[in-house]
1. Please compute distance in nm of label points 7 Å out along Cα→Cβ at positions 88 and 104 for structures 1, 2 and give me the label with the greatest value.
2. Between 1, 2, which one scores greatest on distance in nm of label points 7 Å out along Cα→Cβ at positions 112 and 248?
3. With Cα extents along the principal axes in Å coming out at 59, 35, 31, pick the structure among 1, 2 it was computed from.
4. Given -9500 as the derived value for helix-only ellipticity at 222 nm (-39500 (n - 2.57) for each DSSP H run of 4 or more, over all residues; to 500), which of the supplied structures 1, 2 does it correspond to?
5. If you work out distance in nm of label points 7 Å out along Cα→Cβ at positions 128 and 160 for 1, 2, which one comes out largest?
Structure 1
Amino acid sequence: PFNTRQGESNRFQLNFRNHRKIVVVDGEVAYVGGLNVGDEYLGLDPKMSPWRDTHVEVRGPVVQGVQLSFAEDWYWAAGEVLSGLNWTPRAVEGGEVVALCLPSGPADRLETATLYFLSAINHAQRRIWVASPYFVPDEQIVSALQLAALRGVDVRILIPKNPDNLMVGLSAYSYLEELEAVGVRVFRYKPGFMHQKVMLVDDLAASVGTANFDNRSFRLNFEVSMILVDPQFARTVEAMLEADFARSEPAYASELTDASFPFRLAVKVSRLMAPLQ
């Protein structure tokens, strides 16, 4: 198991979790995304079914980055350097997609995940579409989304209608007013549970990975994102998310303002606890 309390310096704490989902096959093929290993991810849990997730398969040189991330995690967990790995994956015929494996976590000198999301949002000219099961961003991410909407970018956030974490679900309500005021649209995915972590930037790039839009993924968890810069892949992600939006309903700030006092109080308390979620 990945133990963040081991080591003489006890550098990590129990709060720091390995949230990565990585599969590498012979150093030639890698898979990254939101799927863990469990019955619910196969749609076998009636309470969470149908399960909605996104994983991406990559080949070529970028597989080295995914494999390195796994090897580092293995070394930390087992104290063993993996030997005999294939570090020269075959080139993909016609493969011209620019791809980057972006691991992030509390061991980073910089907050890599936060910097990536901020940079992508700040550079968007046409759209930023985000799908995340947990939407509890910090103030700088909220400000970046607001500024993007104010400069005319189509900003959409997709979250599950039926969250698996009550406090996180309540926290999401607290962002509706400040986002709606500047034109950011929030949608709730209705069927089952949506667990994908996807971001589409303009018509050029998209990322699929394990990082949610919350403080835990930005700073506390070990995460990995696959960033692909390719118009064709972006169109594929666009079509995928369009289908998800069609299965969703819009969320409005009035849902909170018109709610009962106990519910509004619960939302405020959840928002106050957001940095710990």
Structure 2
Amino acid sequence: PFYTYVLQVLTRRLQEIGRQVMLFTVPKGEQADEAVRQLLAFQVEGLVLTSTTTTAVVADECYQHGTPLVLFNRFEPGVRTNGIACDNAEGGRLVANHLLDAGHQRLAYIAGLAHTRASTQRGKGFTDRLRERGVMDEQVQLVQAEYTYESGYKAARQLLAQDEPPDAIFCANDIMAIGAMDAARYEFGLKIPDELSIIGFDDIPAASWPAYHLTTVRQPVDQMIEAAIAQLLDGVPDPFPTGTLTLLEGELVRRGSARLLP
């Protein structure tokens, strides 16, 4: 749902400034090398990769063609391409602060796919801030999931079936948080947020639905898109030894799935 919205807005904004948009899809878990090479053959003016990455070799080919390549919500250090991303680590810190300030003591993180930098950074920001505030590592549980509703549901069921289940769960994205909420309510009969707080990340449209009213970290999507377009229009800098990452801060949107501050 998050990248669907990103593509809709990005496509509309590019069309508004007179650009035609070509969309290529890449199989899950694969890099975009072949798609990028095909697009270079079409002599495109610029490229944005939204949910995949490419290799340094292909990034160099874009540079040789004078074609700007921007990674959206991701970054590959040492690769000659720029990245635009939400400050995922800071988002994790915002969640940790909120849950601790609300009095939670038994915490869990449902992570996304293991190879994704966004999930890793969100989890690192979360656990680093907990550690800074005196929470011991053994008080925090980690479950690996897959960014899907089903995996969030399954991960929450695993956590909540324990003798000492968490009293707060942070999920690496909203769709997993929604799955976790449904597991908590319908399999364990828990009242949210009275007996369990759940916080997501992204602020997809479903997060504000009355059935979920999910507290979440809102990514600054519009700002990220404008920054990506600006980098496309700026062209390829010369010299361009390595890429840079532009981080934009997210916002904790407080709704009804997490205990409010006392």
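We did not get these values from a lab; they are worked out from the coordinates using the rules stated. Please read these numbers as outputs of a predicted model, since none were measured by experiment. Cβ atoms are built from the backbone, for glycine too; each structure is taken alone.
1. If we compare distance in nm of label points 7 Å out along Cα→Cβ at positions 88 and 104 over 1, 2, the biggest value is for 1.
2. Largest value of distance in nm of label points 7 Å out along Cα→Cβ at positions 112 and 248: 1.
3. On the way: 1: 61, 47, 39; 2: 59, 35, 31.
It was calculated from structure 2.
4. Details: 1: -9500; 2: -12500.
For helix-only ellipticity at 222 nm (-39500 (n - 2.57) for each DSSP H run of 4 or more, over all residues; to 500), the value -9500 is produced by structure 1.
5. Answer by largest value of distance in nm of label points 7 Å out along Cα→Cβ at positions 128 and 160: 2.
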